[in-house]
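As structure tokens, here come the structures.
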Structure 1
């Protein structure tokens, strides 16, 4: 199918916040324990207890922000159980996820150390569901107060003299559900109360994020914005791409049908509708867009892999997941004025993971490769790109987005979601001298709809050089195979 686009390289629309390429690591299944944390005494190579292979893989994709400790887990997590000598830490039952007992060896100090190793901002979610105002207030004091106080002195006793810098803090999680089954009016009042005691100490300015809506609960957004907008910097939104029914069968991660492929893509595209409608409500109360949408849980959610603990949410990750991720990023780019952060669920071994581990073995997933390819968009300026696309199953066959980095290099990312047909795209380049233009391409594709990497075949789906394009005058002509993601780099030929 043929598609056309007009790219104005000299018309800038605003910055794509790098934090939309954020991540989420919950105490769920094997995400933290085994996935990220193995302990200092493990035979698996580690850096202060953090798996070295996982650490290096995450460093490569430039993780900008990491959300922790949950998720549903956040509203049963009591931070004081996870500090101090590890042999003295209280063991706890993870009632939300599999009923396993955790030893609390990965706590505040370990998480902040991980963020320092990754060079990313920590995003901590506080306990509103089962915690107290005092508990939340003292956690902030413990982490960020420089002077003399009970919590700051306790931090020093536990080996950290200087306070950490903490920018992002969530006041509760999914309080409409696992975080307390609250009404929006009730949570709005609780939010106002709890956030009052999330203090800014010693110049540390906390960006406060309120627990927002589930999918299309527009009333929740209406109430929170009407009653509490002036007390928040961000409002979260959770939406998962699920081809089946949440409670009766979400669909398989592999071995799915062509219809399931199409439904998955349709549901991925729905993120645009949700952001548009929630943004419209927010515009009524916040026309200056001071309050951001924080999409701090998104991604595919399928049935768990056969034979695994259903509470661990372990699923394979295919080229289909990669395309879902790419579509989401393009949608987030288009909503760059309101969407200032997004956190895929989740980083390792859970749901739409970047990384899968099995003992001492580690592989990266097709989704990981999308994060790697698309990191060129982080903090780049979004460019005006108008696309006329033919349809595939009542939705656009192709999706495109373009940005310009600080050096003036233009990057265009393209998706072809059609599982059978190639896509021919002609991009009219405007505002750029094409006579001295160097173009390079990278592609992520596969022959099968459910192609994925395994521990036996870790490189089955990986990026490759792409050259099926030509530049004729101001026209950039690209031919994409079915099931593919392409990133094109355009820069002046030195």
Structure 2
């Protein structure tokens, strides 16, 4: 068996893996990035059908901003030396949400004052509570920065003195806090439109998680890369190799080798053994424990934690290339959230069935007019199933018929909600089901959002526990199934966090 040695092996060149590998390489560590596909990115890539290039997953970045008003992701990309190598454009509005229940719709703008004033137009007497919400967002942002800087050792007295409202709301879900600040119910429903992007309804999702995301999204606006997320992945990969890192494309990590309760290496599919004491894995822990580590080498507590977690939303997506312009189709908005009801708790229950056609649709041409040939339009449809309903219904014989029937249901729902016609103008269509996502990324059951962020497994409890969960020394996780939960921003930042924790372990000899 051939052997080579590295300081760290990063498994998976998704968002988190790319950032983790680059961070380690820039810290002077001999780092290998192993990716079973022939291109980097995971979900952060694009593909072509006919004359259209489709974005696989990205809708927008919400913690980026610009040089004058930037967020954590802008800072991270600056530190990694890639900020000037990717061109971004702003998305024009925060969202348009449509309720099929009562045929109402609301378009919300960026900018905190703009957002509050528009909500007051839609919901009179909501201004005071909306103002409190964004003030909480600012305090939560500052408190989370303090927690991050404290590296797992915050001073409770400092938290109580400087961030009292953060302490008051930290353990509650969205509904509890919005009721407590006396926000009108209609305003709550509009405000929580973005719940499906975080994969949990307002009665289960942490208020801190939703509030900070919304605060950053509305205050920083949203951006997308001109050349799709594939550009970001390629730039990060190129910077990694320039910084001394190595990438093995088309190679699969088959086993993580463990001795004496510590990582000692990785075995690839070509029987090449990589000797290392540290591994960062951009994959779901359940999959890793089931397929990549010998059963008797998995710490009991690590397995208990993974098995106690619930999978989040299973992905379903439709990619459409239309041979009509957005003007001809009457599609004036960038993102359309189309729900049966604006009550996220009811909608979450609805989305446990195949009979539900709730969806988020992006018209890319409203941010990038030249993203497709003149006179054409690109639409992305995304939805989630919060159960294994798809895998229960699908068989080898009915798979293609089932996914076509579902796609037709989503398209007809969009036509009804937006009062437009798109079916006759479909030139290219690609449909991705939970099986597609499971096959491409090994996400269990196609759960593209990783673990369900609810109750005691919300983002804040995960971050608080991360220093106590070093069950298998030498192994860290990043990506959508790690402590920061799912989403582009969270995945990038999770890679940064995993690299920092690994560097700390290396320094201490753990």
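Here, each number is a calculation from the coordinates, and none is a lab measurement. Only a predicted model underlies this, so the values are computations on that prediction, with no experimental measurement involved. Cβ atoms are built from the backbone, for glycine too; each structure is taken alone.
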message: If you rank structures 1, 2 by mean count of other Cβ atoms within 10 Å over residues 38-45, which sits at the top with the largest value?
response: 2
- request: Given a value of 49, 43, 27 for Cα extents along the principal axes in Å, for residues 94-229 alone, point me to the structure among 1, 2 it was derived from.
  value: 2
field: For 20 (relative contact order in percent (Cα under 8 Å, 6 or more apart), calculated) the corresponding structure among 1, 2
entry: 1
- request: Tell me which of 1, 2 gives -11500 when you compute helix-only ellipticity at 222 nm (-39500 (n - 2.57) for each DSSP H run of 4 or more, over all residues; to 500).
  value: 2
message: Can you rank 1, 2 by distance in nm of label points 7 Å out along Cα→Cβ at positions 374 and 414 and just name the one with the largest value?
response: 2
- request: Using the calculated result 1.9 for distance in nm of label points 7 Å out along Cα→Cβ at positions 182 and 246, pick out the matching structure from 1, 2.
  value: 1
Per distance in nm of label points 7 Å out along Cα→Cβ at positions 190 and 486, the highest-valued of structures 1, 2: 1
